[in-house]
Structure 1
Amino acid sequence: MRTVRFVNGDRMPLLGLGTWKVSPGEVWAAVREAIRLGYRHIDCASVYANEPEVGAAIGAAIAAGEVRREELWITSKLWCNAHGQANVEPALRRTLADLQLEWLDLYLVHWPVPIKPGVAFPASAADLLPPESVPLADTWAGMEAVLELGLTRHIGVSNLSSYKLQDLLTSAHQRPEVNQVERHPLLQQPQLLADCAAAGVHITAYSPLGSGDRPAALKGSDEPVLLENPVIAAIAAEHGCSPAQVLIAWQLQGGVSTIPKSVSPARLRENLAAADLQLTPADLERIAGLNQHRRLVDGSFWLLEGGPWTLQRLWDEG
């Protein structure tokens, strides 16, 4: 498995297992099977509401002698109701307790959107905090503190635009090492990739297969189905593989880590095998032509009447 190497020598596998939208009752079996098949990178978040079961599966795999903790790369994320320097450590300790771990490999700020403590998800603008009242730099200071405590080996961000990343870098003592963002052939983000590379920030791609199973409220009326895209399907047919394998291989060949989600043992195996697929320069050129800058998780759920957020303010585009 290809890896990305960080400054301290740690290596993160480029291909991991995503756990967004995997319900308790399913996620234990998915994580256990993934580890058995050879996955060593598991991506989690407190807001997914399944970390206790993920932790139980990791613990069972370690107890069975299938893997050592040091061989795993476990990522989790700080939810928006725990922004602010003083709130980061308690939130991370809760995640560690849920995952039954002593440390994380990577901890990310999930969104640059602060919401009121105790609110799981905002129902109205009253649940949102003005961004100026809880600057991202203040939350980042809390992230740096848990890094110093050894509660996580690396820290990073998620859903951060180039503009917000550059602004954060002006005050950060420790730069984010990862920016986890939506990326797939319809949203290739070449400028963000270039800006992150210049800053020494690795990109992890979420929703690499188009997230077709995300909630209906997050889908548009003209929803594209990435796995049915004719260009992707044609490339898959030429290689004798699945469209999902083409989409995963495209990320890995570009040096981007990615975290496709699956609960099916057959799909887990298929996704892992995508690491061995080599796309041709012609394949890559055809995929490059698919870019529409089309967000499938566009963050519009943060746009509440009377609230501080617009899509322009969230993504700093247009």
Structure 2
Amino acid sequence: MQLYWLTVMNSILLLIAHQENCNLLVQILEKHYHILLGENEQIWEQDFDLCLLDGIMFTKYYPSIQIKTKASEPIFLPFLLITPRQYAGRLTIQVLQSIDEVIFSPIEKPELFLRIEALLRVRGMSLRLKNQLNEEHLLKQELEEKNKQLLILATLDGLTKIPNRRCFDETLNQEWLRLCREQKSLHLILCDIDCFKNYNDTFGHIAGDQCLIKVAQTLYEVVRRPADLVARYGGEEFAIILPNTSAQGAIYIAERIQEAMQKLAIPHSASLVSSYVTLSMGIAGGIPCCEESPLSLIDISDQALYQAKMEGKNRFILKPLNSLPSSTD
């Protein structure tokens, strides 16, 4: 894969526990980036533009990551976490507050490069901004405003330009706590493009990227309330947060999404369920409980999505928030 837009050789620190996986990533990335490796505290003395790490190494170096991030401020230093898709609902608040983006394994090379380049672009903007501030001695108020703009960019998905997983996690946590206090309903819709691997295999990854962009824009146009959030959850999955929304309201949104996808009518000759691109959706919600984690809402939505897939795809399944078995069962 040739990255024509690269103008400098950025440095990437690889912290991957399994040597085979590390070697594979080196082979993929070394033509485009300067790769740094190491397994002791001295690695944090090196200068790098992005850290690509897995869960094992995050746990091992968590204190050092916190120190390195603080030391680099106000310059944005991105951390990109690789984790298996089945662990998506298990990411802790500690992890979500310490990393800037998540990519699920097995990794698709185009998506890996898109995630890396999106984070590096934000870092480049941050570096240029810092130089500008040093040269022009801008006022503190101007610095704060610029940093806010960078934060907005850092919460957008590089491909679809809608909020990314980081923004989704922060918003879900905030809404969960708020609606727990107010005792009002919160619903979540997880959407997955049906037979997307077949789409990529048949039409190519460029067409696959365009499909993701069109689906993201369609979801964004359907969900119009300012308090709602449409985000790219990872890969071909999208998530929709619906605060102050009843089960009937969430079903209404899911039905409107189905209608919009029918009108979008993206041809998909390799689909097993339709001649056009379709979505399966898992819906979960209810009144949040302060003693529970918002991850429980993700777990139930994921179960509903899985059921929709198993029952034939191109449909939605609704589950109440209290449908998870208790720990004493």
Structure 3
Amino acid sequence: MAELAYQAPPETYSLPLDRKGQIVEFMRNFSIETTPGSAAKINDYREHIAPGTKVAVTFLPGSDYRDTIATAARLRREGFEPAPHIAARSLKNRQQLEDYVKGLRNEADVRQVVVLGGAVDRPVGDYSDSMQLLESGVLDKHGIKKIGVAGHPEGSPDIRDEDVDAALRWKNAFAERTDAQMYIVTQFVFDAAPIIAWDKKIQAAGNTLPVHIGLPGLATLKTLINHARACGIGASMRWLTRQAKDVRKLMSVKAPDVLTSDLAAYWADNPNCGIQRVHMYPLGGMRKSAAWANAVVQGDFEMKEGDRGFTVNREIS
């Protein structure tokens, strides 16, 4: 079994001055994502990630929310902290929302969720956005106080920029007038520059919600491009297309080492940085992405020249 990496940060500590130490601290306590479909292929999550790790569970368009409940319950049994998605546009009505949340609480002891609009062109029922779910009172009724909401560092293909900004203001106001413990979780990105610009923008606009930034896991360049197109990734897509000009690189596995190093530098050097932790999207599979993240948290890597990027010392296949 690979060395596992969950390490909650100490209550008080001094931020390391060297870039390697900052990367370790930046990646510490990372969360990761899974799907009910991929769960069926994983014998035991404890073979890949340490118990205590937060694991988001998707509720994909056209899927059955009961599969998300079952996956969350399995994660709880194996010692993890499930954070299932609740997708507004995939729910028919309040009764279905009630049944879903009640199942999450009773069967999986879920204590936090991620509330999303959901990637559905036309809502299947009464809900069209995450704010309606928050206002419903169903989460509060069932004792769920910790809530992740979507962040869009590169915009959204489905929502106008001004509506994205308005939604974030509304979510901040909701957090202020309720006892909900809210945070922002973003889509995966590939280049640090647009993320940093977005974080500075929302902090200047008054955002107070901590940001959990989405990092792509280890995958081939071809796989990353396909996922980026499917999810409407914006400006940082240019990083991928530049790489793809060399056809030989399409099947090479890419690690987010430069992105992680650049974000760790921003996080360490800017006291107003809103990014609090990393959320991994294992686009190339749980095994590779978790092994890489574990190695980074354990400090088992060597910095590249100029402190931009690094190489883990473990062989990951």
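No lab work stands behind these numbers, since they all come straight from the coordinates. Treat the numbers as computed from the prediction; the structure is a model and nothing was measured. Cβ atoms are built from the backbone, for glycine too; each structure is taken alone.
Among the shown structures 1, 2, 3, from which was the value 21.2 of mean count of other Cβ atoms within 10 Å over residues 161-168 calculated?
Computing mean count of other Cβ atoms within 10 Å over residues 161-168 on every structure in 1, 2, 3 gives 21.2 only for 2.
For which of 1, 2, 3 does distance in nm of label points 7 Å out along Cα→Cβ at positions 57 and 305, calculated from the coordinates, equal 2.6?
2
Starting from the value 20, 15, 10: which structure in 1, 2, 3 was semi-axes √(5λ) of the Cα gyration tensor in Å, for residues 113-184 alone calculated from?
So the calculation was done on 3.
Can you say which of 1, 2, 3 returns 18.8, 54 when Rg and Dmax of the Cα atoms in Å is computed?
The value was obtained from structure 1.
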